[in-house]
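Right after this note come the structures.
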Structure 1
Amino acid sequence: MKSKFLSFFKPAVAAAARPASALDEQIERARALHQQGQREAAAALYGEILAAWPDNAEVHYRHANVLKDQGALERAVAGYDRAIELRGDYAQAFCNRAVVLGQLRMLPEAVASYDRAIALDPTDALARCNRGMLLNVMGQKDAALASFRDAIACNADFFPAHFGHAALLQERKQWAASLASYDRALALNAGDATVHYNRGTILRELERWPDALASYDRAIAADGKFALAHAARAGALQQLGRLPEALESYDRAIETNPNDAAHYDGRGVLLQKMARFDLALASFNQAVTVNPNFAQAYFNRGAVLEKLGDLPGAVASYNLAIANRRGFAEAHFNLSLASLKVGDFVTGWAHYESRWRTANGPILLIERNFSQPLWLGEASIAGKTILLHGEQGLGDSLQFCRFSTSVSELGARVILEVPRSLLSLCATVRGVAQVIPHADPLPDFDIQCPLMSLPLALKTTLETVPAKTPYINSDPRKRAAWQERLGAKTKPRIGVTWSGSRAGRPDDERCYPLAQLMPHLERDFHYFSLQTEISAADQQTLRENPEIRQLPPELQDFNGTAALCDHLDLVISIDTSVAHLNGALGNKTWVLLPFDSDWRWLIGRENSPWYPTVRLFRQKSRGDWNEVFERVAAELRREFPRGGG
């Protein structure tokens, strides 16, 4: 919210007609000099007048007005005090004295001076309005609101009072009342750019984007150099999906005010959304050039450096964000991910604990409030019962349940809490005494630790990841059922997935249309769809390609999928829970990764320290899945010559 109204200065009122005199002539000369901006000459002349007429209240008042404009605030207060001493009912002097006391940050004294002025003239809307502004600055919001309302009651056409009233309601997030008050202000001054801008910010809060855009347009029409309005307009256009227009608005904001780092930062965020990462980086660099302490810009720069594959640069930028904003949880969290990507597990696991304090942390993050203490490796747990609880997605639980064995080897009795769909699989993890599903009543336990905090507690490094597989096992009965259903193998059996869960991740790069993969799949294989979420377009592709066999509905769960995977020669999967499932089973898995892949697959390698049987196929350029598919097809021919089993 932009506020342009501080305390208004009350000009001297022309004296009533009176016979001309030498005093009147000199006062008029001094007043004219003041109006012409000749403050020194005016002050000098008022000094001469006071030397001759030291007890004239009006001259002391006018002289104090000149001193105020010269910045001699203490002398101005003394002048107003003398005027009031000579004339106790001098309401104007009390008002202007209050203005100067406010400038001196003597706020209680300023309010008291306004109170004296209002007592002398209860109809003075200006004094009541200025008093409200001071009370607002002092944090006395209720009294400030009442003072603005009193000003409006005195003069319903007093624009500043309506503005102050609306701005305070806006600060209190009383959106409807504030909009109504701003509308009354606009009825008095339809061309006020600040009111239109402030209305836009309220409409933005209400997510009324077209209306917000219209208000910002009116603000700019009233003041074409209103940089904040140009930037806010860019934000509204971005929300409306009009990205090129939004970029033009950011450029106009920067042109209007090149010294506001926030404009460069907002422009960078927009360019990142447009996947124009090099330009986004340049914009963030300009933001921190304009403001070297701009933590948010360092954070955003780190994110775009990650997108560009510059992990050391990203780490450095996140560290600068942290250095410039105490408790910047999102920067700590992103630092953890970037550090884990480059294999710096010591830094990564430590900062990963910040995930609990982020607004946009891992999807499906579940924080628990236990009375039992959190264990992060500091104390011995021998002889104690520990609850290890899943906190994020299915793939995360499958990847990290392996640490249950390490915890049990420290002498603890391990209770493992996981999603119900993983219950029977996780029951096979060595060292787990009891497995319970989420939301079921918990048994007694002494200490607890989230699964994703176990690497920190166990001081896990890249070299000490417990990578022995399989660490989970499928149900023998389900394997036998699949054997009977599949019959004798005549061709290599290959499972495929092509999309991760899109819930909450509309811009997820871990997916591609099945139709894009089909031309690269050799026909001399038996393919099995392991995909559970299937779009309408992919369903059509499956209908057109019956050689990809779909799981019967009754077997579309992790237990059935795991049993099937044990009969497959290979699973080709996007980065999704199926990849973790097959890797944890110790089966051959090829994982197809986007250019900017998840931290757990690290960077620049074709194998995984987490799963010895996993092979990684990374995009060499952003968005280019076809090149990945061509490599996969070539490796399929090499792995299974002539389709041999």
Structure 2
Amino acid sequence: MMSRPRFLATLALLPVLAPPAARDASEVRASYTKHEYEIPMRDGKRLFTAVYVPKDASRTYPILLNRTPYGVRPYGVDRYREELGPSSLFRKDGFIFAYQDVRGRFMSEGEWREMTPQVAGKRGASDVDESTDAWDTIDWLVKNVRSNGRVGVWGISYPGFYAAASLVDSHPALKAVSPQAPVADLYMGDDAFHNGAFYLAANFGFYATFFSREGGPRPPEEPFDYGTPDGYDYFLKMGPLAGFAQRMGRDNPLFRANLEHTTYDEFWKSRALPPHLQAVRPAVLTVGGWYDAEDPTGPLSVYRAIESTSPGIFNALVMGPWCHGCWADGDGDRLGNLAFATKTAAFYRETVEFPFFAHYLKGAALPTLPEALVFQTGTNEWRRFETWPPASAAKRTLHFVAGGRLSFDPPTEAGEAFDEYLSDPSRPVPFLGSPAPAMPSDYMTEDQRFAATRPDVLVYETEPLPADVSVAGPIAVTLRVSTSGTDSDFVVKLVDAYPGTYPEPPKPEGTGERAKAVPMGGYQQLVRGEPFRGKFRRSFEKPEPFEPGKPETIAFSMPDVCHTFRKGHRIMVHVQSSWFPLVDRNPQTFVDIPSAAPADFRKATERIYRSPSSLTLLVEGGAR
């Protein structure tokens, strides 16, 4: 839940981006008049909404709505936002912009709930959720604000969830929706848990500043002071999770929910949005980033849910080489140590996002957009596909082989041959090679050479590739494992190992970007990484202990990628049992981890049996 689509709350963790150009509200004030309304919902609660209407009344305009839990500041009809809409293109072209404090946040009445559960079979005015609040808001706006009768909704991160929720039983005036980096299921890969493993650094950093409603407008929360740049040391000294809430300065029930619901119980299931995305009527443009550290699976699951239940509508997916929300500002030509040689974010805003809304809300011509517009890293080019994953992608399996090798050829060795390492919870494998207080937004591009040298990390790699290998889609992981403990995590990382002769790209100019002096020759680029908490190998609802020394099979899927391993590179896989403090420490004993005592944390010998351990990739071979 760390980032619970909290795009604004993560800006302090985006050192890789140049700060946006200084702005003031003069251009907005010159062209728009601001109004503030308390819009009634069907249960009588009122939601605070700021509406900006173009001063030019010679024509009518569509409405663009953004619903957020982060506040629609600045408050007061004489105080204006510095920019309107998803980008400046919208303000200049003319739209009515509505910003709303969602139920129970800031100036809006009612009770706020984390990822508000959808109410099935609504029967009366008291049955409210985010889809009904969106419906009631849109209904009031089209009846009380002069417009052309068409409404669009967009939002990044948590507002992306609210945008997606507006699609459920949508209002007839709602014509276009763009959920961007939306959280879809907090437990199954978004923010809070990944395959049962708790994302500690992300969630702690978020909930240290995000608390339940206290009423009224408030200034932005100050970033949490860790007192050190070394988050690894900070979290390690905090000990078991039970004492973490006190470190926040006061108890936070939102954070505590993560410690009280460590399985996929009804608390989490009721908050999963994709099962409710059925018979969707508006056009949908779902947007995400391949390097989104906070919501990597939300966009994919929202897109897939709509695609499977709502045939015949415009339902497109855009995935770029971006961190969380990084398409909204800046050029998008680099992230961390990676340079993409093209201004990906500017391209998206100008040729995809703005034309999408202009077409469905104003009737402007719509450029030909494919079903899936995705940026292929490695070759650094946009690819257009009519299905996602592409129909031309075929399964190819990479097998673990003796001597730390990976091969597309099945292994020939007989028996249960294995590789092993000692996992020590008191000395977990870090997820970064340099200090950082929390979770940097660009960690998914990080050089993994620091991890490859540790004795508690197994490394498998191919020979230098004789030709490009382009992977497009999810990655299926199969591990045959055993542990001397009764529970363990298994982290799998897919890595692009550059040749030693790889040329150095130009360093970023100016002082606004983090220019790291990292040699790119031999770089080990993280392409995708996911943990799996072993006790959930049969069920996320009912965890089971391991029998020490008994081999067991773990199978799971890592989020989609679109990446080309270039000729001369190597495909590499890391396997380890900790990824700290990104993921909380597994004591390696079968206990309730949040309440584990120091004595529960024990060393364990982990074995990876080379057969049938493997990664199955979707290798794309179609025409460009």
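Coordinate-derived values only; no laboratory data. Bear in mind that the values here come from a model prediction, so they are computed numbers and not experimental data. Cβ atoms are built from the backbone, for glycine too; each structure is taken alone.
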Exercise. helix-only ellipticity at 222 nm (-39500 (n - 2.57) for each DSSP H run of 4 or more, over all residues; to 500) was computed and gave -4000; which structure, 1, 2, did it come from?
Worked result: 2
Exercise. Of structures 1, 2, which gives 0.96 when Rg/Rh (Cα atoms, Kirkwood Rh) is computed from the coordinates?
Worked result: 2
Exercise. 0.94 is what came out when Rg/Rh (Cα atoms, Kirkwood Rh), for residues 482-601 alone was calculated for one structure; which of 1, 2 is it?
Worked result: 1
Exercise. For which of 1, 2 does relative contact order in percent (Cα under 8 Å, 6 or more apart), calculated from the coordinates, equal 16?
Worked result: 2
Exercise. Which structure, out of 1, 2, was distance in nm of label points 7 Å out along Cα→Cβ at positions 90 and 474 calculated from, if the result is 9.7?
Worked result: 1
